[in-house]
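Okay, got some structures for you below.
Just so you know, all these numbers are worked out from the coordinates, no wet-lab data involved. What you see is a predicted model; the values in this text were computed from it and never measured. Cβ atoms are built from the backbone, for glycine too; each structure is taken alone.
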Structure P
Amino acid sequence: MDPVVTLTDAPAGEARSVIDDGLREYNRQQAGYIDGRPITALLTDPETGKVVGGMLAYTSYGNLFIDLSYLPADLRRRGLGDRILRAVEDEARRRGCRKALLYTLSFQAPAFYERHGYTDFGRIACDPPGSYRVFLAKDL
């Protein structure tokens, strides 16, 4: 009998581990090593210590992948995004990364990344109508 395909939007920790660990082991067998590591840059309120924004990224096999980035509206245009991005890129360079990659939505921050040397290498339409995902890369 074939295995059953089940869809979920909330996989159990054990299920995630089977997939994560299986792919990690496959990559180790193919590349001879594993080097994937997260990078998280947190922006915290100096009075409360509460996290108010930041960036989630990871490095793997010579590449930096920027996953999520958020700054509250009242903290934008103060150079904080620049500092966060620079910190993440600098750490990626220390880890030996040569390229940075990300995607963002057309109504999010493509211009921000372009100002920091990222180049648009693809777009794909998405919702809401008229919007698109922008895929960007940068040599580190």
Structure Q
Amino acid sequence: MEAHPSFTITPYCTLDHAIVYFDGVCNFCNGVVNFIIKHDKKDYFRFVSLQSDRGQEFLRKHHHPTDKLETFYMEDTDGKIYGYSTAAIKLAKHLSGIYSLGYAFIIIPKFIRDPVYNFISEHRYKLFGRRDRCMIPTPEMRSKFL
């Protein structure tokens, strides 16, 4: 299993909200999005399915394959983009309550974190299943999706 480095891209602009780009047909990923929404008390995050036009444009712009989704990405309000385990840890920092303590995992080196992340990513469809199409947000959640 090849470890993928997390990365940071120099910001071009400042965003009002961090954007989470996720696999919209993955049941596990959709569960994580619902979890984030529930624990995003400061309304920090917005969401984009990687299968959507905007998600595909994001992948092309940053030279990632549009058909093989290996990770989710978080574009922070300063324009920096994170992937793999670093994205999950940076995201946790902004959740409410005890979940923000997940940021403490940043002290674990990427060469240890990313293989664990990659294992889950590679097996997520087998373990949690997938949908035929991206989830449709409820009317209450619609404003969180771009």
Structure R
Amino acid sequence: MSGAAPVLPTHAVRSFLAFDYGLKRVGVATGNTVLGTAQPLKTLREMGEARFDAITQLIGQWQPDALVVGVPFHPDGAAHENTRRAQRFARQLQGRTGLPVHEVDERYSTVQARADGAQDLDAAAAAVILQQFLDQQA
């Protein structure tokens, strides 16, 4: 037996939780690189520390390799106040969890979720955001 490390597949399975950040609600979705699809999970309505407690519970349950946060921009690509809020949320997630956090331009994610007939609009928007991210990884 040699002491060589096992060879890992070049395309290791990666799982993600994605967030559609809002001041009052945060939509959450899950997905992975095996299926390459995102599924709405739930909408968090907790505020402040309770919100991060709920996120910590989801991370414990789903064990993602990384997190994805939708960051809104104006249609012309310009940043606005909600852009900065979502980016701050992404930094807080990274600091609190130690997981990598990827930011995705989430323009029109809610519009897409509504067009798809979503019942839980925020969670569906998070799934749209995560699907964009997964599609970019393929």
- [ ] Please state which of the structures P, Q, R yields 16 when relative contact order in percent (Cα under 8 Å, 6 or more apart) is computed from it.
- [x] P
Task: Structure from which 12.9 was derived, mean count of other Cβ atoms within 10 Å over residues 74-81, options P, Q, R - done: P
- [ ] Tell me which of P, Q, R gives 17.9 when you compute mean count of other Cβ atoms within 10 Å over residues 42-49.
- [x] Q
